[in-house]
Structure I
Amino acid sequence: MLFEEDVVIIKEAEKDDEETVITINCPDKTGLGCDLCRTILFFRLTIIRGDVSTDGKWCYIVFWVIGRPGTIWSLLKKRLLEACPSVSSANNTLIFYRPESQPPKAADVFLLEFCCHDRQGLLHDVTHLLCELELVIQRVKVSTTPDGTVMDLFFVTDTRELLHTDKRKDDTQDYLKAVLGDAMISCEIKKVGPEITACSQGPPSFIPPEITEETFNLESTHSNGVSVMIDNSLSPAHSLVQIVCRDHKGMLYDIMRTLKDYNIQISYGRFMRKEKRVCELDFFIVQADGKKIVDPSKQKALLSRIRMELYRPLRVVLVNRGPDTELVVANPVELCGKGRPLVFYDITLSLKLLNMDIFSAEISRHLIGGREWEVYRVLLNDVEFSLPEGKIEEAVHKMLMGWDRSQ
């Protein structure tokens, strides 16, 4: 009999320069790899090697990760267990798959209305605290008044699913007050319906053409260190996708998300990061019908999408709006509606390190090119007196890609 504690096993690294090994042994489902990689990315861990194998019903996955000080491994294990299909035992046989016709219930959304005295780096500090509290930011609107007061509206979901309780609300408010001290003026938390979240976005706003248009040729990504090929000759039952690319933060998540959106199942896969941050990946895959991908048009569409996600997984552009300068960042949303984790965290962290003042910020979603995108807009103060625009874009992009100084 396989017990719950055996579904996810984490062997922590004994030394700082060694890897932690995460082993998952559970029923399979299309997109499981994406869900697991997303959880690992949320904990700010880097996957440097991975193996996955499945018979279509049961899978065995191993990730080798490098972490950060303070990682709560027991909490990571709990979140990975939640991402796995439910398991129950009957007659020593594990039988239970979450029916595809019954997707998980949508998480409740709460409005955290936060008022405080402004200071440099405040927005990132609040974002960091919310991440530590396991509150996932779905939408945000931030504005600064002339007298230096900041009004933050964070629409969040609670990973612990306890924010509806008075204790969880009180603990959240107390934690923010303890860390921010006298800077905090007030903090209120209340549950809101989806119609409130939608109304908070207002009418669709202008999106720069650098975001809305594909300004690069996907085929040119071969010359930028990205190679993606498909081979149907090596296996009688599977198509082999071979990828060589430069590593970036969430790289394996970007690939797994793409395969999930295309309803592709991985039967066997291997990933390894080599010297100079070059990654090599091999995936033996099948379509939803269990067959190879032999249609040339389907092959081209899948390979082009993977190239795009590896070459340019996020769009970063600085836009001049008369006297104002706005930073715009966009990334695609999974078909299931989940956005990339910690994007707002990385944006605000990079701006804090640059000593940039944020006047206002918001997160919204837009349909661009037939896909849903999460768009982050940050209005900056006094850009002309600080850093060149190209330096700001470069710093934000490097932080999002994991190429910053701390990596």
Structure II
Amino acid sequence: MEWIIRLINNFVFQKNDGNTMNKINKNRLAIVITGLIGFSNIAVADDNASNIKEWFGSGDVGGALKSYYFSQTFDGKGKSDSQILVNGGNINFSTSVLNGFKIGGEFQGAYVTSIYDDDGKTAGNMDAEGAVLSESYLQYTFDNTSFKGGRQHFSSPLIANSGSRFIKESFEMYQIRNASIEDIQVSAGFVSKYQTRTDKSYYGDNAFVRYEENGTGRPGDFYDIGEDGMWFAQLASSYHQGFKIQAQYANVVDEVQAVYADIEYTLPIDLKSYVATQYYTSSWDDSSLASNDLYGVKFGASKYHFDIFAAYTTVSGISGESRVFRGLGQGAYYQYTSTTKTAGVYAFEAGTDSFQIGVGYKNDGLSGKLRYTSFDNPALGKDLDEWTINFLYGLDGELDNFVVSVDFSILDFEDNEKDATDLRTRLIYKF
């Protein structure tokens, strides 16, 4: 693995003077790709190109045009409400497959059309103007094994990018996946950098990321993860005799190690239903930080386009101790009591018990969800009740490929000074 990482980093990427961002050397990238294609004359299944012209010519181009409007209100004294409108979109490209090889990329661009935010509440998540190359990867597949290296989106329990804001997060990483065992996929890899939503993003539970210190309101760059990156290994299964499992180990070198596991069982009854359980544990390299665990259970059932669900999570430890490490990226909220506005981050606090109940609906392009989540934190004044409504509708006919979504959250804290509302509307045209 290490020689592959060094080859791509040292030969394909070069440093910009005075900037930590890696820039792709296109000539060197072309040499690497051409050399690999020429070297590999092995017949690989699913090839759909026989030469470089077809490799690029039969590739895929897609993307989206987007308009996001977010609004927040705050009850605390001296706090200003915020509103922001951002327009732009993304375009992605991937080649077809030639001798098992494929390359792809994605550009994202944002323009802040309107903003009222005296307190800078959107600075770390929505207030980003400019463009970023979020994906630029090389993928090779042979039989049931694939390698993918470079900038890419990724989602797993302990490493996951978020797409809830205008600029979608990404990672610079290298991963190998194998699906030789029926119904089971095994993967392992290394994550070296994390691209944030804006260059003013900062997350305390990912403080080991080398965030930018003087952001100017651009999309987030790719920032180093600690001194030596993050290693991971993962196993995931599809349903087999009613069971579905996944487990992941992650190690932020010299910072923290974590394990996540869950198992879901489809109940053998006429009503479509399931029961699931999950487990987090983390161990900090700093011996002064307590290592705690999170346990969760969830039940759900579906009938006539409706589904109901209920979940409970609990964390060991006492008030003031370190929270359970949830993972890297703002998509790494796999606990059963996750929400829209806060993502349910309070569920990871030491000694906290959380529960959630909800109902959902999905039919003919329309989907919605109503959730009530309660976080019982042992610290004085930190309890939170969070109401969340999610609505999404995919248009058809002349407006086919348009998607409209609305999210609304109400935050009711034990300390009323923190109460707030959060409205998010999105209009997206996918092409």
Structure III
Amino acid sequence: MPRPVTELGSYGDIGTKQKPDGSWRAWATFRGYDGKGKLVDAHGPTESKAKAELRKKLTARQKQYKGRARGKVTRDTRLSILMDMWLAEAQQDAGVDQQSYDRYQVEIDASTDKRAKRDTIKLRPALGNLRVWEADTGRLDEHIQALAAAGLIPKARRHKTILTGIMGLAVRYGALSENPVRETSRLRKRKTNPQIIDQERLVGLREQLREWLTGNEIPGTPAYTHGPKRDPLIVDIADLILGSGVRPGEALAASWDQFDLVSQPATFTVTATVVRLRGKGLYRQEWTKTAAGRRIVALPPFAVDMLKRLQDDPMHGRMSEVKALREVGGDVVEVDDKTPLVFPGRGGALRDPHNFNRTWRDARGTTYKDVTQYTFRRTVATLIAEGADAKTAAKQLGQSREAITERHYIASAELAPDSSAVLEKGLGRGPAAS
């Protein structure tokens, strides 16, 4: 029977031998994390003291190897330490942008903002004091399912994603043999058909938007009485999204040099988006959400007419002072820039997507409370898919995979192949009896 293999970071049997001078020598082979065995020995006046001295050396070597080759993650490491390590790795990962990192951190750490809800569930307060060996599949599944039971399905999905990465660190450093999050319950979601707006409702919405702009009362929104006047650019931004399928942030970041209104058809070259960096504010990010997001889209006449109307207004030819994120030599740098924004906010600044959405909710009222800017994107995708195909719709929306477009943006049932002739031949009644 073959000898069992010595585990990494451990040692084999201890051997002893008395030396000619009466003292004792003890030895053992220690197997380091490089897989190689190395003889370690110690000496003492008696056999037991030589063994005790050897065990001290072996214990020190185990600590040395764990600290140097395996890191400080053990089964007794608290999850709060793993969370810090995982965030540090995410911050250095070129594939994780600043906005994604901020979202991860928001889900891990409790907010210090006095306005934040105190009962919001965060990972560090909820699980940070657990040790690695305590964070088994059952305990983590309990946390995820509690969020799902509370109706917080998107939050449960985010926590599961983060916990997968955190516990993956414990596996990588040898504290666990497998990731306990992998076996937690699936968060199933019923597939719903994407909601779009049809031509009849769109006509009604536009009529209501005109009423809103004049300051009149609409269902769910009282009449204008004081404060800043209602902003007509809200309607124009919606028209650009409806006429191109771009993301709201891409529309808000649009500058006049991205448009060619002379060519036939007129085009919009999508190259930037508006992002918010935690603790820093709004930036015009000079690249799109994904690589597929950098694209040129043709514009329909109604969007071109709107842009030309704005272009003829001297107020829309001014340069705006903006903070921008730019890629220089592979690094992201922050710069102060001057950009001729198409839809500047108050004072010519970048328009805040959150403020835009809040104003849009007032403008759509309760009659059209289901209509968001993503309703417009889904409408664009559905119309293009019906006129062409899902691949064309995905390119229009700036998405790298048409499966995502089909699942989340195209509101039409998939047409099955015509098998009526086969069914008639195999299952039909045959010629009618004479």
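What follows draws every value from the coordinates through simple rules; no lab data is involved. The shown structure was predicted, so the numbers you read here are calculated from the model rather than taken from an experiment. Cβ atoms are built from the backbone, for glycine too; each structure is taken alone.
If semi-axes √(5λ) of the Cα gyration tensor in Å is computed to be 60, 31, 22, which of I, II, III is the source? Answer for the origin of the read-out: III. Work out which structure the value -8000 belongs to, where helix-only ellipticity at 222 nm (-39500 (n - 2.57) for each DSSP H run of 4 or more, over all residues; to 500) was derived from one of I, II, III. Label of the source structure: I. When distance in nm of label points 7 Å out along Cα→Cβ at positions 266 and 346 is calculated for each of structures I, II, III, structure II gives the greatest result.
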